Structure 1
Amino acid sequence: MTGTSKLKRIGFRIFWQMGTIVLLAVTIAVIFNQIRPDRLRLVADWSVEAQLAQELGQNMLISLEEARELCSSKRAIFFDTRPRELYEQAHILCARNLPWEAMDEYFERVMGNIPQDALIIAYCDGETCALSKDLALELFYRGYDNVRVLVNGWSLWVEHQLPVEKGPGPDES
């Protein structure tokens, strides 16, 4: 037997043994996970909707139709969580800007006169955008318990040709 073929056989044997060990370890881990009372889910729903329900145990979502009605009747306070530049390019007509990345900087000025029982609706752009969820959770933890999220709010609003405006909001000039 030549040295090269012996090395190939040893290499094959090493890879086969490593594969077997990994497969055995994964199998044991899955079995133990299944018998644990607090088992970890092997497949998770990472949507914004599922994350909100998991974190608070309540539904914080609002439909586009409900949001449209609340905006037109001015019975809710809308927050655009996108960066200020995007907000000023265009935003939902009744929305104020509270950009998530500068929330600490803007919080007191924007939230100062809003009662903690006010209905608040947060939105951002994109089905996977979590800025509105993050703001909603932060507001909830700060005592605002009537907060909702309009998932993919900006895109849905524009797609349905609902009223928008450009520039800073009336109280943000």
Structure 2
Amino acid sequence: MDNNWITLGTIHQYDNPWISVTEDQVINPSGNKGIYGIVHFKNLAIGVIPMDPEGNIFMVGQFRYVSGKYSLEIPEGGGPLGIDPLVSAKRELKEETGLEAQTWEKLFEMDLSNSVTDERAIVYLATDLQQGEPNPEETEELTVSKIHITEAYQMVLDGKITDSITVAALFKMKIKFLENEK
């Protein structure tokens, strides 16, 4: 499908080390003038499903400032755009859980909220795990839990897990398991 948007100009509204916000003056597909606000992310979102041979995954829980609530998630964080995403995934896993993995598989990529942001995510499956010491960032007060994948999947269905990367990752793993059972 063709792009029927015309950008007339861009105004930079805000900038910090993680995001920038712009407002575009546009002509929309119906031919009317308008504005479009865009949040540009300076990092790639990285998610990791660390799984042991019994089907348990290691998840982290933390209070999320923006939503104002506790969130149970797979280990995730930001990776600089110019760096191999797998390097960032390995760093995030070690930092948040203390785990290191010998085997890595890229599961999928996704747009997180493509109506207002350009943020992209890559999620990996990490196996053949060895436990070490976590080293969370100063903004992270994490609890690490080991939960069987079927229980985590049920927690999504029950609305107890709502983080978008985690939800997508758990649904992808459910599909992966169904494919392996064929």
Structure 3
Amino acid sequence: MNEKEIGIVMDSEEVLPVMQEATKVLDRFGLPYTLDILETHKNPTRMIEYAKSLATSNIMVVIAGASGAAHLPGMIAAFTPKPVIGVPIKSENSIDGLDAIYSMLQMPKGVPVATMALNEAANAALFALQILGCKHPSYYDLVMAFKKQMREEEDRKANKLVSLGVDKYLESIRL
């Protein structure tokens, strides 16, 4: 797929290190995406223009990362029927990230935002692939292959633990 169907947006440059985890997942699978900073409070007009442009855009799923009051995912969801995946982010001035989590979890009826765990942009990218997998079987296959690889890695770890015992296993992973 050359079409950019996933949009990644964030409420400030400061959250880019967290949101970069989503780009790493999509890059790993070779999937294109858009990336933008939309400061909801400092430039609401730009954020609204982005959200409204989704109606005619190829973007099918938006991953929106936000910290603090975390209005970005909900505001985008208010302007589009396309799925919005919120990534609450713990910032320097947040209340352990709870402010961002509550802001996304407590969306009013009719304005849904799928909310990931705190700082889990990688899961947001995987969830976007699962959503798009309904349209593109190749995305579905990518997710299934990833999950299989993850299971096999965990089986290797479990087998290593059983064969080495706890003490030797812990020594082997500390290196």
Here Cα Rg over 2.2 N^0.38 Å, for residues 25-104 alone was calculated and came to 1.13; which of the structures 1, 2, 3 was it taken from? 3
A value of 142 was computed for volume of the Cα convex hull per residue in Å³; which of 1, 2, 3 is the source structure? 3
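Values in this text are rule-based calculations from the coordinates and carry no lab data. If you're wondering where the values come from, they're calculated on a predicted model, not measured in any experiment.
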